[in-house]
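K.L.:
Pasting the structures in now, so scroll down.
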Structure I
Amino acid sequence: MRTLDSYISRHILSGIFLVLLILVGLFTLFTLIDEISEIGKYKYGLWQAIQYVILSIPRQVYDLFPTALLLGSLLSLGALANTSELTAMRAAGVSVLRIILSVLRIGMILVLATMLIGEILAPYADELAKNLRIDAQSASQQRYFQGRYGFWARDGQSFINIRSILAEDTFGNIALYQFDQQRLAAIIYAKTAHYHDAQWTLQQVEKIQIDPQQVTRQQLPELTWNAVLNPELVKIVILRPDKLSSLDLHRYIDYLQHNNQRSAEYELAFWRRISYPLTGATMIFLAVPFVFGSLRSITIGQRILVGALLGIGFYMMNQIMGNIGLVYEFNPLLSAFLPPLLCLSGAIILMRRAI
């Protein structure tokens, strides 16, 4: 059986890697075409665009792998079926379930490896890519947040506005609005803010104290501010939820919930990452009905078309269910797991009919 597992694994690996190479190559080319329009903004040239595209490859691998798993399994098993090798295996006493388990084993190993890419390499590369673009397109050494009004966050009874990043743990142009119940109690402006030893040091500070009877203004060289918010949380928000690691998502969800803020979008992204192995298993099971049973005689071109349609259908279903869940405030765990579970159930029913 080890020989059989090794033989099937080699075919599955070659099929998946071939499809993944083609898909990543195509989407990388599309990304480069999109970046051409950005060339010429200050120091952002062709070399910077190429670097940005290269740094986007780990994310492409992670996002496209489920589709590559489906298409690769379809092509590899289809090739074995067309040469009657699957028939010979079954004639030798190997059950269809045993063949599926062989495919599932190598598929899950690849899924786990891809998850490591998505959890470690891709978020790091995404952050480097974003910083590369910001640095190259900015005329100053400051990194400005997207949007006119910078980054906003709530910390207890305070609201903070940060306009730019000066260094690793230093921010510029800070405005802090402190509330007492529902009344604005103080406004603090600072030229810079440095985070050290779990607290903020605001420098070149102007503090406006708002009391019911009077308003006072004072200038301070520096001021200490204790807050749950830290630079790591600020950097997390720079990237979209789907580009964050599970650990970063968990940290930011805790922060939002601590401040009684809506966290559904980040919870959905978190549970989608947790459901990634289930998505991989679903892709493998979807390939089975088109290899065994009455559909085994379809051509390679038809298999590619069927696989592409199934992949697109699953992606659309996943996005629709997620958006509906956010609008109607469904449980994010349900919104993340329901699409792959429905597809997996349908695949198992089709597989039972096919074999």
Structure II
Amino acid sequence: MREKKMERFFPTPSYLKVPSVGLDISDRSIKYCLFDDINGELVLSGYGRIPLALGLVTSGKITDAVGLRKVLNDLAGTLKRHHVRVSLPEEQVYLFSVKLPLLKEDEVRGAIAITLEEHVPISSAEALFDYDLVKKTKSDLIVQVAATSQEIVDSYLDVFEGTPFIPMSFELEAQALARAIVAHDDPGTHMIVDFGETRTGISIVSGGFVLFTSTIEVGGHNLNDAIAKYFSITVDEAKAKKEMYGLEGGGRDESNIMPAVVGALSALQDEINKHYVFWHNHPFDDGSERPKIDGIYLCGGEANIKGVDNYLTQTLRTKVQKANPWVNISDFTHIIPDLPYKDSLAYATAFGLALGDSMYD
């Protein structure tokens, strides 16, 4: 079982253990899922995606609290379970490591607060942070810190006021992803590429700790727009063409979308490669060598584009495989969920949030 992770800005009190809904809020949608423990096996008991109108959430910031609260109230009316675990987007969370002298546990937080403004553009008075002990030597502590502004967390807390939902935790989106798609006993180092509708998140997890995150402003909508322009069709028609043919079309002109999307895909590949190379060529802040990335996991709704994993494998010259969001949930020996595997790739963050009930402690 994994150790507790730092990215819970509001962790669940040990005396309060109730099943939670994993709630993944993005600019375009809310995805949710619920698990029940049946005879010691986790079973998916509910899931769904609620589209969001443009302007409710922008780059992870809640820009229309009234509108978003109405959506949450409507969703709460369809669910019997109201305790939720909520993700905070990478765009609004800063992740960094700090080398500290050997300190007592109750001294670590104060030492981090002193150095906080050296690492993030937030004053220590306005910041909310948590940390995890990554390594302890004879003379030093290496801690991984996640920090965000009190304003961001307050905005997420406030939007749940006046709804039946009770937030149990807010945590870094990348940590929820890692909890879902990296086997809980896997000590290796993996890059996770979350290819979504509006953006792509890149994170690196090692030994269960998220050590790096970044966001690329390339998503499925960029491909849709490029296809629509290239073929002079509507965006909806372009999306349907992308889903039907993917990158494996050819021969017939209408099935070959590669000329249309190669620019966006090249930009995505370049950004992934940049972070991959940087990781391997730059040591940690304490001078120690970074562990080699064992492989790249691809998830998110756009991971279902036919051939995108093969394209990235060939251009990155590194094995890229679609993730398994069920790896810490079920081997399907007794129960087969009604959520198809390809659709589950878009629910990986929600899965990881809901798994917090069983994997925090």
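K.L.:
Please state which of the structures I, II yields 19, 36, 27, 15, 4 when P(r) over Cα pairs in 10 Å bins from 0, in percent, for residues 185-248 alone is computed from it.
P.N.:
I
K.L.:
Taking relative contact order in percent (Cα under 8 Å, 6 or more apart) as the quantity of interest, name the structure among I, II where it is greatest.
P.N.:
Going through I, II one by one, relative contact order in percent (Cα under 8 Å, 6 or more apart) peaks for structure II.
K.L.:
Then there's this: With mean count of other Cβ atoms within 10 Å over residues 25-32 as the yardstick, tell me which of I, II scores highest.
P.N.:
Evaluating mean count of other Cβ atoms within 10 Å over residues 25-32 on every structure, the highest lands on II.
K.L.:
Continuing with the same structure: Looking just at distance in nm of label points 7 Å out along Cα→Cβ at positions 305 and 345, which of the labels I, II belongs to the structure with the highest value?
P.N.:
Once distance in nm of label points 7 Å out along Cα→Cβ at positions 305 and 345 is tallied for I, II, the winner is I.
K.L.:
Another question about this same structure. Going by percent of Cα pairs over 25 Å apart, which of structures I, II comes out largest?
P.N.:
Once percent of Cα pairs over 25 Å apart is tallied for I, II, the winner is I.
K.L.:
Suppose helix-only ellipticity at 222 nm (-39500 (n - 2.57) for each DSSP H run of 4 or more, over all residues; to 500) works out to -20000; of I, II, which structure was it derived from?
P.N.:
Only structure I yields this read-out.
K.L.:
Match the computed value 3.1 of distance in nm of label points 7 Å out along Cα→Cβ at positions 233 and 329 to one of the structures I, II, and report its label.
P.N.:
II
No value in this document is a laboratory result; all are computed from the given coordinates. Values in this document were obtained by computation on a predicted structure and should not be read as measured data. Cβ atoms are built from the backbone, for glycine too; each structure is taken alone.
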